[in-house]
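Once you scroll down, you'll see the structures, which are given as structure tokens.
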Structure I
Amino acid sequence: MNAKNPPESPIGVFDSGVGGLSVLREIRRELPHEDLLYVADSGHAPYGDKSTELIEARSIAIVEFLISQRAKAIVVACNTATGVAIQALRARFTIPIIAMEPAVKPAAAHTKSGVIGVLATSRTIASDNFAKLHERFGADVKILMQACPGLVEQVEAGYLSDDKTRSLIEQYVVPLLEQGVDTIVLGCTHYPFLAPLIQKIAGSSVAIIDPSAAIARELRRRLASADLLSTQNKTGIERFWSSAPPHKARFIISELWRLDIDVLVLPDHTSISTALKHHVAP
């Protein structure tokens, strides 16, 4: 559906909200000379309680927008969008699309107790992608899946260490520890921003696995294989869009990115507005 853009074109990254900034951070470290475009669909976060139709519609519209901004590759920095929409995206678009998945494989290789825990949204846990991961790596280890309602909203609001966030993490993590978990997978890109608190509650003997760095390395590999790595010597720039109110978006993205940045308003799409009216899950 789209022509190949030149190596000097930017990389597009999107998430249901600000969580994908954890992936963008690793991409910036891995690929310092690339220009990056980031879309936070915070106006519709979290995706974890939305319908398949809505998540697909949002994902397609955002990718179309990023391609309109000359993106040469797309990173779906959202486990829920990957689980629900990745097949539709790859069927529709021809540019490289790199997707997230919970880091079950490295967790299975790391565990000593044979029990790993996965913190994720309910939609990620219910996805076919996760079922396949469980089938591939669940034979030799016990995989405990823990849905974490409320954590995405806490990160979206910038509450990374308050009492409510701590209480939620304790509610989700302590039962896993009681069942022998020694390795915890962060199965949502929002959760790395909570990693210090998760580690404190879980204890230093529990490994916390974040797949963001591995995604950045896979992006480099895919770009190199397609001759799409930037040849520019200057440091790349970042541009940000959000579907949340501008003042709110700028505050939280600047806080998490640790720079005072401008955040543009993501253009509305009539078809997506229609999808919202008809497909939001109760």
Structure II
Amino acid sequence: MAANIPQPLPDNLVALPRPGPQRPRKKTRAQSFASGRAIIALMLREMSTRYGKSPGGFIWAVVEPAGALLLMAFVFSLLLRSPSLGNSFLLFYTTGYLPFLLYSLTLVTVMGALSFSKPLLMYPAVNWLDAILARFFLNALTSVTVGSIVLFCVLEFTDATAVLEFRHMVMSMGLAALLGLGHGTLNCALVGLFPVYGSIWAIATRPLLIAAGVFFLYEDLSPTLQSVLEWMPWIHFTAMFRQGVYPTYSPEFISIPLMLIWAMVPLMFGLLLLRRHRQTILMR
């Protein structure tokens, strides 16, 4: 039997090298920053939509919480002789209201991220995570700016005095924003899958302003109420913010791991649901 002798290739054919192991392609610089550009573009779009092209929109963002604080301070000054901390009702409620406002606004804006940016999510350059991060960053920056202006005005134009410890204040605002991101991401998925959930959430969370300790201190409550509220994260970040304003206030019940669990677990489930069901949500 004749041995198999390799035949020479025709002149018009060229031998190709054997394919070797495929190396992963490196992302180009344009691809690396594509998501960042999309997030910035979404933030600019929302700034134009929410605040308009005139400064009046941002001024209203400052006037609204300031008006709510003035109303609360006036009402409670008629009912109580002195606040639980210090001698200024306005400063006391400001220190509780500002971190809670950051949490609640972050939750609401993140929860509506997909519905707000649904037309843009049809483009391949924009994905659902860009929409969530854009609303989160814009709301966090706006709320921190508004809170700083309101707190400065309270300390500058009233007789309230404080010794500010920025470490506690920054940590409180950061945890409040993270908590709002986690709850807002989970709610974004649940509202997209079950629209009636949004109405249920709005009704069920009305007492949160009270549970957050905006109007009182944890230490003023009975042991029974303390044992319930100490497992809820909202009163922890309001107490931490007040710790940064009142040097004599030192709450011992604050638990950062508890707040992180309340924030990260809903965030994880929300991201998983959105990744799995984003097409269903966007097609509704």
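Brief remarks on what is shown
- Comparison of I, II - label where mean count of other Cβ atoms within 10 Å over residues 177-184 is highest: II
- For helix-only ellipticity at 222 nm (-39500 (n - 2.57) for each DSSP H run of 4 or more, over all residues; to 500) computed as -22000, the structure of I, II it came from: II
- For Cα extents along the principal axes in Å computed as 51, 40, 35, the structure of I, II it came from: I
- When mean count of other Cβ atoms within 10 Å over residues 193-200 is calculated for each of structures I, II, structure I gives the greatest result.
- Which entry (I, II) yields the derived value 14.1 for mean count of other Cβ atoms within 10 Å over residues 121-128: II
- Answer label among I, II for the case where FRET efficiency 1/(1 + (r/R0)^6) of positions 161 and 265 (r between Cβ atoms, R0 = 30 Å, to 0.05), calculated from the coordinates, equals 0.15: II
- Entry that produces 23 once relative contact order in percent (Cα under 8 Å, 6 or more apart) is calculated, selected from I, II: II
Any read-out appearing in this document is the output of simple, stated calculations on the displayed coordinates, not a laboratory observation. All of these numbers come straight from a predicted model, not from anything done at the bench. Cβ atoms are built from the backbone, for glycine too; each structure is taken alone.
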